[in-house]
Structure 1
Amino acid sequence: MRLLDLTLPTPAENIALDEALLDAAEAGELADDLLRLWESPQPIVVIGRSSRVAAEVNESACRLRGIPILRRASGGSAIVAGPGCLMYAVVLRYAGREHLRMLNEAHRHVLTLVADALRPIAAGITQMGTSDLAVNGQKVSGNSLRCKRDHLLYHGTLLFDFDLDLISRLLQMPPRQPEYRGHRPHAAFVANLRTRGDMLKQAVVIAFDARQAVMEWPKARTHKLVTERYSQAQWNDQR
């Protein structure tokens, strides 16, 4: 697997790049599976493809703090990212592993790899709910996916030095909750992994055996998605 360790300057570019990598894979422009790592230099709220902003986000708090709200192409609920939250994305081909076309198998496959690699620095980490990783019942990672004909994009968060109070300030209680949450408020439900960012990043690289670093990325596709979608209120504010 190839490794792209790249954070772009703006929130819209960073969200767009994940989708652009999937589109590039579908177009035959990626030679291999790819892992991307990035960390937003500023707090951002990212909502799921079908999320309703008003139901999941404290819009007034975001406006007051100048925090952008962007809609991703994958499903799931709203998340808050920023410094201290490592973002990862993997683009995987189905060829030779057709079981990944089943959503539960895709979640199991990726989260097992990540959990196994993190266990030396996060004892007891395990998959909980549909697509969370948790330690002692507290969520440390939320994940979602987008599927296309020949590839899937699987991406998620890994909290390690994040301002957890931001989650309570910027998000509503989610309308859909995994059973293990038990209706706990954000402050009691989420936690940081007790590790450094460099150690966490290395563990994720090991998880996916991403040995070949690359510098190339689909600039034109990313720019097009930013221009036509991720910078547009019609996309981010819909529903």
Structure 2
Amino acid sequence: MEEPGLIADYLDRLERELGFDPALARRVRDETRDHLLEATECEQAKGSGHAERRAIARFGDARAIAAQLATGALRRRTRRLSVVLLAVVALIFVAMKARVAWYAQQQWAAGPSADLAAAVAAIDRGAFWASLLAALVACVHLGRVLHAPGAGARLRRELERFLHLCIASCLALAICVAGDGVLTTLRIAANGWSAAAAVPVLTVALEAACAVALLAAIRTAVRALARAPIAP
């Protein structure tokens, strides 16, 4: 069934308000259209004038409805991001440990760059533990936010704090991955390139891919929060 003019305009406004989450916007538009068309038919059957306008008025203001839906959507999005954050930190930790074990098994020494490698390794470890700490604090903070009542400006502030902690964790991970790249380069330079060198190279590539995926997820969450129709 085609959307009458007033209903189409209303649905357009609702979809724009939910533009921070296209999938949610499309789903809500479809469900709202069906509801408003049925409500309009009921109003017409009762002989009411301005059936579309009455159906829309009874349904509610588009922005208010979008704000209610946005609150739940943002909570779900940030919960997923917290899982991604912890998963990425864990994967990078496993990759680091696997690479160190492989070096020991292959008896790959740091060679003449041992002092430089030790300094980089110290920075590397510090960056990783800083990333892990920021990730844990972020998730604890988010857990309190998700289980606490409230929305609007307070929710936005708390979610912004969570995202700032995620960014700090991601930046520390980037330093860690860069350090791993330097350490791997020093090891290969000291022991020579061979097919076996593909193992540490691939683990560093995996770390970099995980860090990039985390950065993309954080960027998407930041943009969604900025566009969501909750109180500024």
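Readers should treat all values here as calculations from the given coordinates under stated rules, not as data from a laboratory. Because the structure is predicted, anything quoted here is derived from the model rather than measured. Cβ atoms are built from the backbone, for glycine too; each structure is taken alone.
Tell me which of 1, 2 gives 4.1 when you compute distance in nm of label points 7 Å out along Cα→Cβ at positions 65 and 177. Answer for the origin of the read-out: 2. Taking 0.95 as the value of FRET efficiency 1/(1 + (r/R0)^6) of positions 81 and 193 (r between Cβ atoms, R0 = 25 Å, to 0.05) derived from one of the structures shown (1, 2), identify that structure. Clearly, the read-out refers to 1. Out of 1, 2, which one gives 26 for percent of Cα pairs over 28 Å apart as computed from the coordinates? That value comes from structure 1. Looking at structures 1, 2, which one was distance in nm of label points 7 Å out along Cα→Cβ at positions 169 and 217 calculated from, given that it came out as 0.9? Of the options listed, only 2 reproduces it.
Given that helix-only ellipticity at 222 nm (-39500 (n - 2.57) for each DSSP H run of 4 or more, over all residues; to 500), derived from a single structure, equals -30000, which label among 1, 2 identifies that structure?
For helix-only ellipticity at 222 nm (-39500 (n - 2.57) for each DSSP H run of 4 or more, over all residues; to 500), the value -30000 is produced by structure 2.
One of 1, 2 was used to calculate distance in nm of label points 7 Å out along Cα→Cβ at positions 185 and 209, giving 2.2; which? Only structure 2 yields this read-out.
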